[in-house]
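Heads up, there are several structures right after this.
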Structure I
Amino acid sequence: MTRAELARDLGVSEPYVAKLVDQGLVILKRDGSVDERRTLANLYLYWCPRDSWHDKPVGPFGQALRRKWAAEEAAEQP
């Protein structure tokens, strides 16, 4: 997955993905592609998108993040 593909999949801009790379949340492999497994783990634990992000259409990567957050939230409910 490229940075551009990640940006499309998350429904964010490419400059925003560059910012996430600078913050260490998006991990790149030696060839410059996105390390999807490590990036998913980082974004799940540390990324806090704006509320409007949850209403945007996103691709499979963004959906995976939403599912993980929803499962965590459901597990916290009594």
Structure II
Amino acid sequence: MIDVQRIIKDMKRLAEEISTTVTEIEGMILMASINNQTTNAINITRMAEDLQYLVQSDMNNRVFQIQRMLANELD
């Protein structure tokens, strides 16, 4: 009977350790997920800024080309 009680006590201790480890793993997964969300948001923002810059610079180039064409037509 003492052996059974010792085994049960060891099983409870192991279960507590496993529970603690699982909780730590869940915390790490959650933290990684939060970090990925932040990284993804930063990347999306940078891509949007780059796209906006490209569109704006392309528009400026087109405006310049149109102005040059109009100037050539007026000459």
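The numbers here are math on the coordinates, done by the rules we state, and not lab data. What you are looking at is a predicted structure, and each value in this text was computed from that prediction instead of being measured. Cβ atoms are built from the backbone, for glycine too; each structure is taken alone.
Side notes on the structure shown:
- Which of I, II yields 1.3 [distance in nm of label points 7 Å out along Cα→Cβ at positions 17 and 33, calculated]: I
- Structure from which 10.0 was derived, mean count of other Cβ atoms within 10 Å over residues 9-16, options I, II: II
- Structure responsible for -37000, with helix-only ellipticity at 222 nm (-39500 (n - 2.57) for each DSSP H run of 4 or more, over all residues; to 500) calculated and labels I, II on offer: II
- In terms of Cα Rg over 2.2 N^0.38 Å, the structure with the greatest value among I, II is II.
- Taking distance in nm of label points 7 Å out along Cα→Cβ at positions 49 and 65 as the criterion, the top structure among I, II is II, with the largest value.
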